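There are structures below to look over.
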Structure 1
Amino acid sequence: MRFDKPIGTFLLAAPTLWGIALANEGFPSLRLLAIFSAGIVVMRAAGCIANDLADRNLDGHVERTRLRPLVTGALTVKEALALLLLLLATALGLVALTNPLTIKLSFAGAGLAMIYPLMKRITHLPQIVLGTAFSWSIPMAFAASINALPSALWWLFVANLLWTVIYDTQYAMVDREDDLSVGIKSTAILFGNLDVRIIGLLQSLCLIAFWRCGVAFALGPIYYAAVAIVGILFARHLWLIRDRDVEQCFAAFNQSKWIGLIILTGLCGHFWIGVSSG
């Protein structure tokens, strides 16, 4: 997935909000929400620039990216690098408002975000790097909230990583022909004719990880109902991509934003309704 897709903000925000909701039992402070919300915007912008810098020699050969500022010359490489450094410094300033553990984790998170665009040239598994980068906000949310990393959080981390690989493979199915022509690697290319079956397997593993997260944090029926709805959406997406039609693959990718909202609703609903009924 390209960081500059508008849906990217929703997909980047989802694991962050999940982590904050779970770590704070549904009631995070406004200060924490503000810090992480600003961080989402800043790091998404930084990711866009890093992606465009990495792809500047390729975007001119693809119709939908040929008018990007670095391709047309509206923005120079030096200017883009300067803006990238400014954004990273801003992100560091935001995380400095938390605690030392979160600061340490932030360096790894920023590194993952910056190397992802390069992975598309090195490996057919850049989606795993992207999934790790997006999921890194979950341990950061716990670190900022409780200054600790409980082992149970890694179930949510794995669930988001798998979900990212799923939706980004669907997106890569849309771009498969263009990617092959310019030399970009992806899981869609790696999976080949097994892509739909492997996505189905990944969906199953993702649902198991969501379930294990619920068990680890002793979550209730509302959360599991949300996971069940995600399972229904997964089945719908698998049906949409069955013939590998480009428009249907993109539709499945585009609908992924609702999965983030559904899981967040399940988490918040568990804590909010549980508190009010108690």
Structure 2
Amino acid sequence: MPTLIDLRRRIQSVRNSQQITQAMKTVSTAKFRKAQRTVMEGRPFWHLFPELMDRLAYWAAAGTHPLLLRREEKRIEVLVITSDKGLAGAYNSNLLAAADAFLAGKAEGAEVRLILMGKKAVGHYRRTRFKVDRAYADHTDRLSRVELRDLAEELMRDYTFQRIDAVYIVSNEFKSILAPRIMTHRILPIEPAAGSEPSAAWLPDWEPGAARLAAFILPLYVETQIHHAFHESQAAEQAARMMAMDNATKNAEELIDDLVLQLNKIRQAGITKELLEIMTAVEALRQKG
């Protein structure tokens, strides 16, 4: 049975941990609100842009732009986005499990290469059989627009020169505070979705021309899709960490209550024992007298 001093030390330790989790929850809440604002402001554009690309893929001629050319997937590039830090519940583990399943399926018929964003992804695939072309392992939440644009340009360059045949992104999308949604989608090649073909009677008049328009819009689309996945992942990470720290704070409070109850029981038992010893001694003295 633990002693009173052991229980007091444990209660103080749990209270210290509770203060830390409460502080981390406060920080995560502030970061989440900022990330959520960015996501909500960008979603109307991010979600409507793919529909425009579906139509463009139908309207444009096959040779209008290299990013519209579809090839057999012999070499694919997969961008996996996780967080740098833990303490976010199952945020990283669920994503990495989904990424492993996706990569295993693709590896059966194609050469798979990776771009890793986040220290958890880098650590997970450190000794993988897949080739890692690029890795961002530190301060990924501070990646600038220039760095993301550089990544998009490299992917488009590799696809244009046929060094890769497809590009996929595996990331968490912010769905709600309670749980993110794991997204696996292809950004290259750009092709129309099934059932999205517009009426053949309604075709655009290209101005300044299909080739020039595609040369401007298609790279912008690839860049915005990477931005979309990155910012959605940031919002989902902060939401997951906020909920994890909130649950940890509540669990610490429950543990403190249990320990205090146990402490009071031991103190009461000690007091009762001392009273019995006193009463026994008094009764013994009375009998002697």
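Each reported figure results from applying straightforward, stated rules to the coordinates on display, with no laboratory input. On a predicted model such as this, the values are computed, not experimentally measured, just so you know. Cβ atoms are built from the backbone, for glycine too; each structure is taken alone.
Taking 31 as the value of relative contact order in percent (Cα under 8 Å, 6 or more apart) derived from one of the structures shown (1, 2), identify that structure.
2
For distance in nm of label points 7 Å out along Cα→Cβ at positions 53 and 149, find whichever of 1, 2 sits highest and give me its label.
Greatest value across 1, 2: structure 1.
For structures 1, 2, calculate mean count of other Cβ atoms within 10 Å over residues 133-140 and state which one comes out highest. Mind showing how you got there, number by number?
Numbers: 1: 26.2; 2: 15.6.
Sorting by mean count of other Cβ atoms within 10 Å over residues 133-140 in descending order puts 1 first.
As an exercise: distance in nm of label points 7 Å out along Cα→Cβ at positions 93 and 181, calculated from one structure in 1, 2, equals 4.3. Which structure is it?
That value comes from structure 1.
Given a value of -25500 for helix-only ellipticity at 222 nm (-39500 (n - 2.57) for each DSSP H run of 4 or more, over all residues; to 500), point me to the structure among 1, 2 it was derived from.
Going label by label, the one that fits is 1.
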